[in-house]
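What follows is a set of structures for review.
Please treat every number below as a calculation from the coordinates, not as lab data. Being a predicted model, the structure only gives us computed values, none of them experimental. Cβ atoms are built from the backbone, for glycine too; each structure is taken alone.
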Structure I
Amino acid sequence: MKQIRIAAALVASAVVTGAGPAGAQGHGPVYGLSTPTLGKGGWNLDLALMSRIVGGTQTGMFRPMLSYGITQDLQVSGSLPVPLYTPQGVRPAHGPSRMPTSLDLELLVGWRFHRRGIRVGTRVESTLYVGFDYPTDAVRAGVRTAPGLYGAAVTGYASRSLYVWAGGLYRHYLTPSAGSADRSGDTGMYSLVIGYRPALFRKELPHPDWRIFLEAFGERVAPDVIGGVRQANTGSHQMFVGPTLLGLFGSWGISGGPVFPVWRRVNGVQLEEKARVVLNASFWF
C-alpha cells in the first residue's frame, strides 16, 4: 500500500540521518515486555511502522514515541498514532508491548525498581510500567471510546550473550458504570522472550551489535459492550510466536520481525488474524 511505503521511507531516512550517543533502552525485543530504561538525562526516539494481516486485508500504522530518562531507573514516554490504513470491522490490537496499534495518544512511566548484578556484565532486574491512553476517535468498531489506564510488570535476566524476560500487562478503559454505557473490552497481555547475542557481535564500538529474539506472547480481549449489551462477535484469546532481530550501531538501532498465531479462540464469528509485522528505528541523544 502507498501509505505503508511512505512510512517505511520515513523510517529508512531517519536511520540514515540519526546521530548522538547511545542509551540503554532499545536493547530489548519488539513485541514482548522488557526491563531496560534510559540513563539519566538520556533521550530516545522510536519510529515504528506496524502492520497486521487480518482476513484478506492489511492494516498499517506509523507511530513515533519519545522517551526521557529522569534517572537511570525512571523514565517517561509519550507516543502518538499516525494511522495509514484501518479497514472497517478490524479491532485494534496492542502491537508492540509499549505502543498500541489503536488511535490512542499514550503517556507511559517506567520504573526499574529492582536491579542486582550477579557478575560483571550480568544482572537480574524488574520494571513496572503505568500508562494512560487518550483516544483520538469518538467511535471504534461501533463502540464509543473513553480514556484508558494500564499497568505492566516484567522481570528478567540479561548478560552479554543471553536475555530472558517474562511479564504481563492489563489495560482498562474508563467508561461510566451506568448499565447503558458503551465499553471497549479490557485487554490482558503476557509475554516470554528469549534472546541471544552471537560471539561475533560481542565487541565494542564501532563494531555493529546484532541480537536475535524468539518472542512469544498472548493477548486476551474481553467482549465489547454497546448500550449495556455484550456483543456476541467480540472478545478473543490468541497466542503468537515469531523471531525478531535487533541491530545496534552506536547512536541508533533498528529492530523488527513477524509473529504468527499459534493458538486462537474467539467468540462468535470474527476475521482471522494471520500475522503481525513491526519495523522500528531507535535513536539516542
Structure II
Amino acid sequence: MGTYNVFLRISTLGASLICAALYGGASHANEYDCLIEARQTVEIRSSVEAVIKSINVSRGDFVKKGDVLVTLESGAEEAALQLAKSRSSMQGEINAARARLQLARKKWEQAQELYEQNFVAASARDEAVAEYKLATEQLRQAEENQTLARLEVKRSEEILALRTIRSPLSGVVVEKVLSPGEFATSNIKEPILRLAEINPLNVEVIMPVSQYGRVKPGAKAEVFPENPIGGKYSATVKIVDRVVDAASGTFGVRLELPNRKGRIPAGIRCRVRFQ
C-alpha cells in the first residue's frame, strides 16, 4: 500500500509538471480542458450556374466583409443591362404621346366652342372628346412602359450583381476548392471557397454538472492555448447550455476570445481558468 501511495504522488506531480510546461503555470481546481474554434465557417457558393471568370483570393488570405471574392462570366447579363438602360432612357414614345394629347385637347376645345355656337353637330364634338381620351390613355401607357423599363434596369442590375460574389464576413480563406474556368453551381457538394471567421474565436468547454450555476454569461476567464502558441488570454463567457447531458453528467460553456491580430489559430486545444 505504501509503494502505491508513493507511485500515486509521483504520477500526480508529473502530471502537474507537464501541465505547467504546457500552459505556463500550475494546474488549478477551476481549470478545464477546452478547444478553440472559429466563430463560424462558411462555404462560398454561386447562386447561379456560370463559369468562374476569376478568383481574387488564395488559401490563407485575410478578407474583409464585402470584399469581392469571385467573379463569374457575365457577358450576356451586361448586354441585357445596357439594353434595359437604353429602353428606360428613351423619350420618343412619351414625347409623341404628349404631342398627340396636346393636339387632341385643342381639337376638343375647338369642337366644344363650335358646338356651343351651333356650327358643328354633337357627334363632331363627341368624336373630339373621344380622341382626347384616347390620347390621354396613350400617354399614360407610354409613361407606364417607361416605368417598367426602369424596373427592368433594376432587375438586370440584380441579375448582374449575382455574378459577383462578395465575402459575407471578415476572416481567412481556409480552402480554395474551384479555379477559374471551372463551372460554379449552387450544388452543396461543390463550394468555390471556404472561409473562417477567427476574430473573435469561440472557446468550447465541457464542465461537470456539479459546476452548473457557478459560471454565468458575462463572467471572465483566462485561456491558455497549448504550445507552441502558449500565453494567457482573457475571454468572456457568452453561452451556458441550459440542457445537461444526462449520460456524461456534463454541460457546455462557450466563451468569446478576441483575436484581432489573428495570432491564435482555430482548432487548437487549451485550458481555461474561471475567475
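For the reader, a short list of remarks on this structure follows.
- Entry that produces 3.4 once mean projected area of the Cα convex hull in nm², for residues 30-69 alone is calculated, selected from I, II: I
- Each of I, II could give helix-only ellipticity at 222 nm (-39500 (n - 2.57) for each DSSP H run of 4 or more, over all residues; to 500), but the derived value -13000 comes from II.
- Test item: distance in nm of label points 7 Å out along Cα→Cβ at positions 174 and 190 calculated as 2.8, pick one of I, II: I
- Structure (I, II) behind the derived value 0.60 of FRET efficiency 1/(1 + (r/R0)^6) of positions 46 and 238 (r between Cβ atoms, R0 = 35 Å, to 0.05): II
- Read-out relative contact order in percent (Cα under 8 Å, 6 or more apart), computed value 31, structure in I, II: II
- At a computed 0.10 (FRET efficiency 1/(1 + (r/R0)^6) of positions 54 and 142 (r between Cβ atoms, R0 = 30 Å, to 0.05)), which of I, II: II
- Mean projected area of the Cα convex hull in nm² derived as 27.4 - corresponding label from I, II: II
- Top of I, II by volume of the Cα convex hull per residue in Å³, for residues 150-253 alone, largest first: II
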